[in-house]
Structure 1
Amino acid sequence: MESYDIMILGPATRDVNIDYTGAVDRCVGGAVTFCTPAACAAGARVFAAVKIAPEDADIMEAFDLPDECKALLPSAKTTLMRNEYFTADRERRNSSCPAQSDPILPGELPDVEYRLCHLAGLLYGDFPDELLEALHRRALLSGDAQGFLRHNVDGKLMLRDWEDKLRFLPYMDFFKTDAAEAEMLTGLTDREAAARRLCAWGAKEVMVSHNAEILVCDGKDVFTCPIKARNLSGRTGRGDTTFGSYLAMRITGHDMAASLLYATACVSLKMETPGVFKGQRSDVEAYIREFYE
């Protein structure tokens, strides 16, 4: 049986993005879509398990992987997302969700070996409790806070605290939030303090993303690295690109500081071009030499 460094698990989406000028872009989105190429470029062996409706199977073409390295997990619906951006930097937006995919159940998991499973979720309900229990028993586990805090309420997206955070954070070998999610979870506006609290609650290693810098913490050490993108045309997928590349670096043996530097440079480069990260590791390393050394 083929063995992988990371299985990236979650729903892909049909996205409608409207920028501040009113221009409309329709594309494939979702955390699994952005995490996968970033992790591959960093050198990890990746398997993508994608929750979509079978009639949307063309979405699988967005994953530049051999057929044996990806699987479609059938759903009655494919998640549909609509993002309207109000500013050129895309920091202010209104998001809605006209349709959400079915939860991923333990019996649907592909029969492959992996060292780490990343829960690349979008909405509360993507990953039921029984799935977390099954995955925790099987391998290392990582998660993105948005899959546990962002609720779809009649098409409107609302952030709510994760009621079971004290139960499931100890399952998380890696856990990512953005600054707003970190505050929702902990009540703390200071990003380092929030990361330390999440570690105290059981998460082994926490990343907090922000538009100016990325922070990682393991409860003892804290590292930060500034984002140096020269433009923000590719801001969509920022957090997923960062975390996908960071997880790949960590699972292939790099320390926190080196992984953070690579991941921040990767997302800085990616943000200069719309879409998923299409570069190679050598492109990121060249970016580090030019802008971080």
Structure 2
Amino acid sequence: MIRIGFLVSLLSVLILGFSCKKKEDYPGTTVITSFTHGGIFRSFEVYTPESYDGSQAYPLLLVLHGRYGTGKASKEQYGMNAVAEELGFIVVYPDGYEKSWNDGRGEGPAFENNIDDVGFIEKILDHMEFNYNINDKKVYTTGMSNGGFMSMRLGCELAHRFTAVGSVAATMAIDPGSWCSPSREMPVLLIAGVADPIVPYNGGEISSGSFCVGFEDAFEFWKENANCVGSESSELWTDQFPNDGTQIRMRAFTNCDNNVEVQLYEVLGGGHTWPGGTSSFSENLVGKLSLEMNASQTMAAFFLQFSLD
């Protein structure tokens, strides 16, 4: 009886210990999580900075990879984890369906299989808010290329969940006025490679065969959504790395409703790349990678100044 009682007590301690141990107890690590959505197995990685201990609500940033990419690849190439450590927010890196997102352009495996990516992203937000101490007034999303187009779609359809959105090397599907109706003014940051050989700066046909609006048109769309008035500000950054063949021009509308801002960073000479990050493709294929800015740092700093309040 003593032996049985001891085993029961030990088992109770072990069960209690494991049941109380949550992912939020492991700061500074990446946790891979998965669930089924729409009958399809989906997964994502969660990074919690060292400073997170669950005692206070942290901002949340979703980073969406480009076509043919993965959440793991975007984590490695964009350098967002280091920024999360510095500025204090949690990062999620979801995996698209067959390395693609149903971003509204009508192209790719996710579109062809009618994948509910908006619902998938909402389910991720629900999971994060249930399992982590998330500040639901500070939830953001960005991405590159296919992931950037998807972030723009989320800004249109989930403005009640996302505080601000951004994109790199991506704009929006054509005729956004007919399908994008955000429920409020949305802070938006766009980063464009002016010499992008895949997603043209002026819009039109993308190399994949789909179509998009140009960056000027997307900039104007979000400006009008935020009811910005007055002239835009413009600043040409000092060329810090002349050998990379790029330079940054920052344009912004700051006199907008509800203190919203809309920004466009033009990477002059830049290609289909994440500035300050790395690329797995050759320059001959995607164009020049700029060292003139850290897109992750710029994006996160822009986001964190805004709250749904």
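Just so you know, all these numbers are worked out from the coordinates, no wet-lab data involved. It should be emphasised that the depicted structure is a prediction, and the values quoted were computed from it without experimental measurement. Cβ atoms are built from the backbone, for glycine too; each structure is taken alone.
Upon calculation of Kirkwood radius over Cα pairs in Å from the atomic coordinates, which of the structures 1, 2 produces 20.1? Working through the options, I get structure 2.
Here Kirkwood radius over Cα pairs in Å, for residues 111-214 alone was derived from just one of the structures 1, 2, and that gives 14.5; the source is 2. Comparing mean count of other Cβ atoms within 10 Å over residues 63-70 across structures 1, 2, the highest value is found for 2.
Hey, distance in nm of label points 7 Å out along Cα→Cβ at positions 103 and 135 derived from one of 1, 2 reads 1.4; which structure? It must be structure 1, since only it matches. Can you spot which of 1, 2 the value 14 was calculated from, given it is relative contact order in percent (Cα under 8 Å, 6 or more apart)? For relative contact order in percent (Cα under 8 Å, 6 or more apart), the value 14 is produced by structure 2. Identify the structure, out of 1, 2, from whose coordinates FRET efficiency 1/(1 + (r/R0)^6) of positions 55 and 71 (r between Cβ atoms, R0 = 25 Å, to 0.05) was calculated to give 0.40. Answer by label: 2.
Computed over structures 1, 2, Cα Rg over 2.2 N^0.38 Å, for residues 183-254 alone reaches its largest value in 2.
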